[in-house]
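These are the structures, in structure tokens.
Every number in this text was worked out from the coordinates using simple rules, so none of it is lab data. In this text the structure is predicted, and so the values were computed from the model without any measurement. Cβ atoms are built from the backbone, for glycine too; each structure is taken alone.
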Structure I
Amino acid sequence: MLQPKYVSLAIVSVLVFSGVCLPIAAMAQEQEPVLEEVNVQADKLQPAAMSSAVSTDNLQQMRAATSDTASLLANTPGVSLYSAGGVSSLPAIHGLADDRLRIKVDGMDLIASCPNHMNPPLSYLDPASIGTLTTYAGITPVSVGGDSIGGTIIAETREPVFAANGEDLLTQGEMGAFYRSNGNVRGGNIAVAAASEHINLSYTGSSVQSDNYKAADDFKTSTATGRLGHTLPQDEVGSSAYESINQTLGLALKGGNHLLDTQLSFQKVPEQLYPNQRMDMLENEQKSINTRYVGQFNWGELEAQVYEEQVEPHHMDFGDDKRVWYSMMMPVGMPCSPIGPGCAYGMPMDTESTNTGINLKADINLDDRNLLRVGGLYQEYSLDDWWEPSGGMMGPGVFVNINNGQRDRAGLFSEWESRINPEWLTLLGVRYEAVNMNAGDVQGYEDTNGMMMMPSNQRADAAAFNAEDHERTDDNWDLTALTRYTPDTNADIEFGVSRKTRSPNLYERYTWSTWGMASIMNNFVGDGNGYVGNIDLDPEVANTVSATFDFHSTDRQWEIKATPFYSRVDDYIDAVRCTSGAACTPMNQMARDQFVVLKYENQEAELYGVDLSGRMPLASTAAGDFGLQGLVNYTHGENRDTDDDLYNVMPLNATLTLTHKLGGWENGIELVAAAAKDDVSGVRNEIKTAGYSVTNLRTSYSWEQVRVDVGVDNAFDKMYYEPLGGAYVGQGTTMGINSIPWGVGVPGMGRSVYAGITYRF
């Protein structure tokens with residue numbers, strides 16, 4: 001149930017709009033509008049920065065194949081995916097992932113409220129709800145960036161539709177269902193809307209449930225899970241099951257050139273298990289209200305937004321495939337009693353957060369060649385992260401991981417876009433943000449170092465953290481300069497430079513325990529290691545130069561793009577072996593081929609590479625239209641202080657797709673390949689992966705209001721490991737840092753047949 005304040009905010013939004021905008025609509029029925037209707041979109045200059053949008057066809061085809069919205073970006077130039085939970089992959093752009101990107105969901109800046117980032121922004125959207133999905137992978141304009149050093153991903157749900165003037169009530173909707181064989185994945189979605197000329201009321205809902213998936217072959221030697229009587233086959237990827245439910249109620253009001261859209265959203269995830277995390281998400285509830293106003297005027301366009309998001313509860317513990325009972329007296333995995341120093345049940349971890357934001361933006365048409373964008377934002381984010389006692393070393397008190405963490409942003413930007421002549425277009429932008437962070441004092445499970453707790457040194461770590469000043473304020477500046485040259489209708493050449501800044505997240509700054517067991521629970525990169533925060537981290541600053549060469553036919557039936565890039569990152573937040581604290585021993589500093597404890601540290605880094613993409617028609621015959629699409633990505637990342645490779649950078653990879661269309665049929669044969677991942681982070685003992693190639697088949701048929709999608713992923717059941725899959729820690733005794741085998745990666749999914757049907761009305 002939505003809290004009363006959410007309902008109140010929605011009512012206020014409706015009343016405000018009713019009092020201001022609806023009278024305009026009423027007047028429009030009686031006389032000529034006072035304000036001439038203006039189509040600002042048609043008058044806008046073409047955006048200077050090149051972006052990549054997932055096509056409508058691809059969005060529709062992928063809905064049956066995946067429940068992970070981030071995976072819809074898999075064929076986007078420059079984008080790769082960190083493997084995580086079934087609906088929670090973390091996108092990376094040119095080797096920069098997660099919080100290093102600006103990810104906007106219907107204009108909201110959402111934040112992963114979890115020490116393992118199990119609830120990232122895109123996980124709150126079902127693929128069926130996506131209207132547009134746009135990526136800025138080269139030079140990102142300051143108007144869509146902020147507090148990031150990578151690119152920007154903008155996800156928008158479908159826009160409200162209104163009845164035409166004079167028409168009766170408009171009703172529309174769709175229903176869909178799908179099934180995927182590997183993992184026994186089943187789910188469905190519904191969307192309905194009723195609209196007059198001025199009011200649109202809508203509802204969308206979706207659900208999905210999956211068991212563990214299987215690799216194409218055996219990839220492990222152990223079948224034990226740590227639970228008495230519970231084992232997993234050697235080809236089954238433990239802790240990969242999930243379930244998710246999404247619901248959104250929308251009310252949109254339109255009066256003349258003014259639109260107010262309010263959405264109330266609710267997500268419940270009963271469970272999402274993680275093969276590359278030592279914990280699992282066993283409950284997550286998100287509630288949000290998002291109100292946006294768009295007004296079109298003769299001078300341009302005004303956008304205003306206010307939103308609030310709450311994540312409560314977010315609960316983690318061990319799922320079915322990980323050991324729950326820990327006892328000094330009983331056999332492994334056997335329940336014990338009473339709960340106390342000698343008997344522990346699980347390791348409960350809880351998080352709550354509130355995220356409130358205001359966004360303002362104006363596009364001002366200075367003249368037919370010049371456009372000025374100005375805007376600002378204010379965001380307040382608070383988070384509490386605590387772990388209840390559960391026996392054994394987890395007690396007798398509450399472990400406070402982050403106490404009243406605060407991360408507030410206030411920013412302003414200005415961006416001037418100018419078309420000097422038909423051939424040349426320029427963009428200049430500047431953005432300033434103040435990021436204020438703070439957190440309260442902390443404590444370990446035990447306030448004093450008793451016999452059981454001496455190895456953890458919790459009291460000493462907490463005292464050292466509490467003695468420091470926790471408040472930090474960062475003054476961050478972003479700059480963008482970009483130009484585009486269009487010599488004719490068959491070419492666009494873009495060149496740009498940028499400076500982008502990101503402040504640390506709460507977990508990078510404020511996690512404090514050097515105890516091995518606590519540190520491994522603070523890991524959002526999936527490498528199996530433990531991480532300790534650093535209050536004194538400085539913001540990351542990336543200086544980037546990039547170009548895009550886009551050659552195409554006038555109708556874009558064929559095109560080829562190349563985007564080389566280079567980024568030099570000052571104060572890059574990397575990791576070093578910790579040198580002081582319970583687990584920060586000489587053995588930890590020198591260890592190879594095992595999991596270790598690391599501390600966040602500012603260092604210097606560089607990333608460079610190139611994205612290549614293209615498509616071309618092959619033949620148009622009586623048998624249909626044949627085409628070819630291709631994509632090649634290469635990124636190299638290096639720590640300039642240590643000459644170590646940066647963690648989790650995707651190796652050279654390529655996708656080649658043969659397409660076919662005939663009437664209502666759309667077919668494709670897709671080859672996905674990646675080189676061996678030999679450039680790995682030594683400080684993290686990152687796992688290498690072999691090169692691979694897999695083949696995917698898909699077909700779709702549309703007839704009137706019905707669409708059917710059928711496909712086979714990994715058609716030849718090829719065994720491979722995900723280059724960005726992290727370490728496999730999906731089963732067994734995961735609480736101990738090296739109580740599970742090191743060196744096993746997370747395998748990709750074996751053959752999976754899927755089918756989906758969609759009916760529109």
Structure II
Amino acid sequence: MSYNLLFQKIQKWFIRQSLEHAKRTIFISISLTLLVGYGMRFLIIDDDLMKMLPKNLDSRKSWESIQQEFGSTESIYIAFGNKSKSVFNKKDLETSWDLVKKLRKLKSVDNIINLSTITRIDNVDGFLEIKQLQGEAVLNKNQIESIQDYLNKNLKTKKQLVSRNESFLLTIVNPNTLSGLNYFRDDVVGVCSEVLVDYEIHYSGTAYITGSIPQLIRKDVKFLIQIGLVIMISILLINLRNIAAVLMILMVIIFSLTFMIGSMGWLFRFTGSDKFLFALLNTSMPIILLTIANSDGVHVITKYFKEIRFLKEPKKALVKTMETLHLPIFLTSITTIGAFSTMAFSPLEPLVGYGICISLGIVWAWVLSSVTLPALIILQKWDVESKGLRTVSLFEVLIDRLSNTVLKYPKNMLISGLFIIFISFVGVWSLKVDVNLSSFFKPGSEIRESMDFMDQEMTGTMDLRIRLEADMKDPSILKKVDTLQQFIEKNELITVTNSISDAVKQMHRIVMDDSLVYETIPNEKEKINNLFSMYSLSSTIENFSTLVNEEYSSGLITSFSQVMSTNQVFSFIEKISFYISSKFDNNISIDITGMIVVIRDMVILIIKSSIMSILLSLLFVILVASLFFKRFIWGLLAVLPLSGAVILNFGLMGHFGITLNHITAILSSIIIGVGIDFAIHFIAQYRMFQKNNVKKNLTRKTFKETGYPILLDAASNMGFGALLFSSFIPVQFIGGLMVFAMISTSFGTLIILASLMQIIKKYILTN
């Protein structure tokens with residue numbers, strides 16, 4: 001059996017279910033939607049950047065290894081103080097003590113670093129004395145001065161915990177492994193809000209950002225769906241002028257959204273995979289499916305209105321509508337699924353889940369548009385003489401005028417369209433790839449201001465972690481570690497580095513009468529062993545667990561920096577890698593990770609993912625269109641408006657300095673997935689007329705038949721504009737660019753594709 005015969009059988013079955021079993025069809029649709037939608041209760045919102053990387057990637061494996069060996073690196077940074085006032089006073093230090101005391105009561109907290117938890121090392125009769133830097137809550141003037149003097153002698157410690165102008169104190173809080181970062185974040189912020197009422201507070205760190213995003217996403221998605229629906233419903237009401245028709249389209253949209261989000265929850269429930277976590281990049285999913293589901297509904301309703309206007313009989317009009325539209329709706333659905341399914345090959349974990357789940361939503365939107373929507377239509381009593389059914393809309397008038405212009409001057413219209421694409425193509429070369437977390441948030445927002453503050457006044461928000469597997473008591477190794485730190489600190493954006501070498505140098509200096517001349521690493525291993533022995537004998541306080549493991553067989557270098565651009569990140573890591581390869585023996589195992597490396601790897605994966613998505617999507621569309629329309633030329637024609645739209649959008653990004661990141665990387669799939677509808681409907685109608693031996697004014701008739709639903713579809717898809725109201729800047733960019741993409745793909749179809757088909761009509765009709 002050929003696929004055409006199979007499709008015809010499916011088409012007849014769909015029509016029969018809609019006409020003869022309308023109520024049953026609607027009941028089954030509602031039941032299945034609710035069943036799958038129940039999966040929403042299992043949906044987990046998480047935006048941990050590290051979880052986006054493939055599990056076999058070196059930087060992720062190194063990060064996980066460091067977490068297990070040296071404790072969590074996902075921290076919340078709390079800076080509190082008052083501008084233009086020194087923190088070295090009784091009240092501020094007492095508050096710092098109280099903050100730690102209350103934070104320690106939280107089950108979600110593992111360890112805390114601030115002035116009241118760190119140790120100081122002093123020389124007492126030639127031996128090391130280790131005690132807390134701030135040993136009690138209430139301090140006198142001499143004790144405060146002693147703390148200040150100690151920090152001035154140990155500048156690395158001061159840089160980490162005191163702001164540059166000494167007006168803010170920093171507290172670093174790490175979570176235990178059992179707590180989710182959103183709960184951890186809420187716990188910490190709750191305590192800070194209680195204790196730090198008299199202070200200016202700034203939060204940062206990966207744990208804070210990751211823990212804050214789920215709440216922002218929930219708020220964002222709810223608000224964006226509402227805005228998108230308002231925009232879409234308004235445009236539909238103005239043009240269709242029929243409330244019942246708009247409500248039917250709305251039902252298809254809401255059921256599709258419920259099915260998609262529910263399926264994501266079920267998939268996470270059964271797999272536990274990070275692929276099916278709802279991350280920041282998933283914020284655009286509901287709006288995208290909303291527009292896709294809307295497209296199918298718009299084509300069905302507008303075609304039905306046109307047929308009933310002439311036939312006057314609802315049943316005949318519906319049969320004619322579905323016989324005409326079943327194939328193009330199926331093809332647009334399958335090509336859209338193909339475009340989004342290419343995400344399954346993406347190296348970025350959430351993009352895989354994005355592609356799978358939105359594809360499931362599209363499948364359900366197709367089923368609803370092909371069976372459930374016709375069932376709703378047949379049950380509705382339509383007033384054939386109503387204004388919405390009887391008269392043409394403004395868009396129909398506009399389409400008629402546009403068709404006259406395009407078909408009168410096809411060559412001029414084609415050249416003009418290609419020229420615009422060429423101008424945009426120039427902008428592609430200016431397109432930059434960047435993953436700067438601070439730029440994801442609006443200027444003036446609490447997170448953005450706090451991140452900027454940490455960059456300007458504290459140690460910064462980006463980190464680099466280097467793990468070395470070697471004897472960390474060996475003087476030669478410690479000296480190499482020290483020189484590596486010095487090399488890293490030559491970068492002006494690096495604020496501070498620390499390792500076990502710093503601790504050894506500090507202890508050696510203090511033992512040698514606290515003279516800076518001796519802030520060096522001893523040449524003899526025996527002396528280093530003695531220093532560690534003196535430390536352990538003098539202290540019951542936590543040892544160097546964040547710097548070395550218990551066997552001193554591996555150590556960790558941690559560097560903090562201000563925000564780096566993508567170019568700076570790549571250059572920095574390249575220099576470090578070259579330095580390590582030239583200065584360290586091959587038998588020493590060294591792993592590099594941290595936020596700086598994650599950003600580098602994200603950029604590489606984003607570029608790979610974008611190129612792969614574009615190529616696979618276009619190839620799939622060409623293949624499917626060529627197969628169903630039985631000629632390769634139709635496949636090429638189908639991707640013509642899409643290719644132009646992709647170039648226009650990426651060119652626009654380049655011209656206006658909009659960066660490509662893991663959020664905006666999905667643009668190509670969205671453009672192809674959503675924009676393919678227009679070209680497929682146009683070609684399908686053209687082929688149908690051709691099959692029925694309509695030769696005179698073929699392009700004009702196709703234009704008249706499909707132009708109105710295409711234009712209405714594009715206009716109602718201005719629901720993408722809802723994304724402009726997002727809390728996240730990359731999502732706003734997606735919204736603006738997709739509004740532009742709707743214009744470019746619809747007019748690309750109606751102008752470039754139509755004019756080209758008019759120019760080469762002799763070829764496509766005779767061959």
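The table below lists the values:
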| read-out | value |
| --- | --- |
| Label whose coordinates, when Cα extents along the principal axes in Å, for residues 300-651 alone is calculated, return 103, 47, 43 (choices I, II) | II |
| helix-only ellipticity at 222 nm (-39500 (n - 2.57) for each DSSP H run of 4 or more, over all residues; to 500) from the coordinates reads -21500; which among I, II | II |
| Source structure (of I, II) for distance in nm of label points 7 Å out along Cα→Cβ at positions 580 and 668, computed value 3.0 | II |
| At a computed 20 (relative contact order in percent (Cα under 8 Å, 6 or more apart)), which of I, II | II |
| At a computed 0.96 (Cα Rg over 2.2 N^0.38 Å), which of I, II | I |
